[in-house]
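Quick heads-up: structures coming right below.
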Structure I
Amino acid sequence: MYKISNEKLPLLFAAIAENMDLYMPLEKNGQVNYGIWTKDDKAALDALNAVKSPKDVFFPQSETLYTCYKEGKKISIDPQKLCEEPFAVFGIRACDVKGIEVLDRVFLADPVDSYYQSRREHGILISRACHEPDTTCFCKAFGIDAAEPSGDVVTWSIGEELYWKPVTEKGTAFTESLKEFFADADEKTVEAEKDAIRAITEKLPYSNLSLDYFKNTPMQEIFDSPKWEELYKPCLACGTCTFVCPTCQCYDIRDYDTGKGIRRFRCWDSCMYSDFTLMAHGNNRKSQKERFRQRFMHKLVYYPENNDGLFSCVGCGRCVNKCPSGLNILKVIKSLGVTEDV
């Protein structure tokens with residue numbers, strides 16, 4: 001266990017940035033999002049969550065797959081170069097680390113997505129415990145500990161110091177390269193911080209949200225519930241919930257004529273859109289009710305059914321904060337499966 005004073009963090013960040021890209025929450029135009037740190041950027045180290053999760057470090061919102069060129073009758077294909085250089089992501093909260101685990105099970109399953117795989121292999125996750133979780137957080141309901149997130153390195157902000165604990169081989173090697181910036185630390189201080197965080201978490205309004213209905217009710221019964229008819233009606237189909245969600249993985253693939261070749265790229269898409277998975281004969285889900293139900297069935301039923309009970313929601317609260325209609329997964333869970341006051 002190590003520690004570093006907050007005033008020395010810019011020196012630590014500069015040392016990391018000399019050798020690799022360093023992603024962290026940055027404040028720009030009044031919004032906090034992950035970006036590549038430079039000495040001129042304003043690091044938002046006190047922000048609980050960025051607007052978007054850091055998932056697009058590994059699964060970009062838009063990325064080129066390959067480009068095709070034609071000269072006469074000759075056609076050549078130039079694949080996009082895979083990530084080959086190490087990079088670090090600092091400040092990932094426990095919910096977002098769990099979100100990456102959800103993505104891993106999608107993109108690293110056979111057939112492996114080589115673009116995602118190369119980024120995961122070269123990325124170093126430096127997670128950060130939540131000193132004071134917000135009332136919209138409900139990660140505990142999904143078995144996530146805000147006091148001790150996963151990662152290659154785990155950190156805690158306590159007073160004027162950052163406590164730093166390497167966890168994996170990758171994290172240990174990374175820490176060794178930066179040893180000059182750290183002093184040895186007493187783990188008792190961190191244990192007290194964990195206890196304080198867990199005490200706060202226990203008092204949050206949705207920490208003990210019951211998921212038993214989704215664990216114990218047959219899939220078809222949940223699918224056929226008459227409650228979907230009322231639940232979906234406030235939905236505007238704007239897709240905001242899917243774009244701020246750390247676990248949504250839907251994407252579309254398009255071709256773009258650059259004038260010099262055809263570039264094939266993929267970009268995030270949303271199951272809430274009427275043209276999502278649109279085929280020649282039309283769309284299998286023709287109503288907004290069907291599209292709305294698909295999103296939450298996937299989060300709470302389909303994904304855990306196929307992934308050892310792991311839910312595709314991490315309780316980050318972004319959809320609670322951002323939905324313009326005040327409609328979110330909490331309301332779905334409570335309406336379908338919770339009868340008691342939570």
Structure II
Amino acid sequence: MDTVVAYTDTSESLKESVRRAVDLLEAGQVVALPTETVYGLAGDALNQDAVARIFEAKERPHFDPLIVHVEGKREIAGVADIPDAIAKDVSRLTEEFWPGPLTLILPKKKVVPDLVTSGGDTVAVRCSSHPVFRKVMRSLQKPLAAPSANRFGSISPTSAAAVLKELGGRIPLIVDGGACACGLESTIVEITPGDPKPHLRILRSGAITVEELKLYGKIDKSTAVPEGSSPGAPGQLESHYAPRTPLRLLQSAESFVPEPGKTYALLSYRGREEDGYLALTDFVRVAVLSPGSGKLPEAAVRFFFLLRELDEAGVDEIIAEPLPSHGLGVAMMERLRRASA
């Protein structure tokens with residue numbers, strides 16, 4: 001299969017790219033679309049054949065559920081039921097964070113294929129803010145299943161070029177909407193009733209931080225998947241987001257001792273000598289997430305892009321510095337721990 005890259009840099013090319021994407025989606029095909037988080041591999045969420053094509057292109061195991069994207073909070077009713085006990089809480093969260101990188105776990109409607117939810121009785125629902133994605137959804141008028149547009153378990157793509165490297169020849173179309181603004185996947189939250197505030201269980205840390213969410217409920221950061229069971233939401237498997245090159249996440253500079261004859265690359269947070277990591281060995285390549293300043297939003301945008309660069313550097317092992325344990329640092333550390341598993 002030849003993969004076509006469609007552009008959106010002019011009003012005419014945007015219109016044509018959206019039309020091509022919608023035509024393919026209506027025919028039950030899959031296309032890669034930009035979102036504000038990472039590029040997604042989209043298919044009609046209510047068409048089991050289209051959903052199966054997503055799993056096939058990604059080589060994704062069927063026990064790992066997908067996120068369903070809707071145009072807005074009114075469209076939730078097409079794929080999920082909102083229990084009365086949490087209706088006000090869902091309304092508050094969607095009012096504040098939608099469209100945007102927040103995914104909610106809700107009881108699924110029967111119309112949603114079991115393949116989407118890996119046989120579970122809940123569905124992950126999100127509303128993207130990316131203008132290209134929203135134009136496609138507005139034209140299609142159907143919910144879209146759209147996990148990250150990469151092969152299962154590997155580094156999430158934040159550019160059309162990265163999607164082409166991952167899925168070229170496997171899918172018919174990639175819509176190039178530029179680099180992703182957030183650079184990290186959505187935060188996934190499960191809501192349970194509470195008084196005076198609901199309980200918000202964070203199943204996957206992401207672009208919406210704990211600090212932002214705690215204004216709307218009591219935070220439970222438990223993400224453990226019981227042994228032998230399937231995850232109830234995407235991104236919960238022990239090994240995930242992984243480069244092909246082995247990655248080691250350090251707890252401190254003192255914990256690293258280089259092995260003779262082995263080549264290393266470093267994923268550095270600030271790239272500053274005083275942090276103690278740059279001089280640990282003669283690194284073949286050093287990639288800095290937020291040069292000098294250590295700004296977490298900048299680091300998040302560059303995170304997957306630089307991790308992919310280091311994966312292509314031809315070294316024996318990637319060494320990653322620890323990041324701050326607050327804000328977006330929580331989501332990046334979660335991904336580094338899974339990548340090193």
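Read the figures in this text as sums done on the coordinates, not as results from a lab. Bear in mind the structure is a predicted one, so any value in this text is a computation, not a measurement. Cβ atoms are built from the backbone, for glycine too; each structure is taken alone.
Among the shown structures I, II, from which was the value 12.8 of mean count of other Cβ atoms within 10 Å over residues 39-46 calculated? Only structure I yields this read-out.
Taking mean count of other Cβ atoms within 10 Å over residues 23-30 as the criterion, the largest value within structures I, II is that of II. Assign the value 19.1, calculated as mean count of other Cβ atoms within 10 Å over residues 103-110, to the correct structure from I, II. Clearly, the read-out refers to II.
Among I, II, considering only distance in nm of label points 7 Å out along Cα→Cβ at positions 47 and 327, which has the greatest calculated value? If we compare distance in nm of label points 7 Å out along Cα→Cβ at positions 47 and 327 over I, II, the biggest value is for II.
Work out the source of 1.7 here, i.e. which of I, II gives that when distance in nm of label points 7 Å out along Cα→Cβ at positions 247 and 319 is computed. So the calculation was done on II.
Among the shown structures I, II, from which was the value 69, 64, 38 of Cα extents along the principal axes in Å calculated? It traces back to I.
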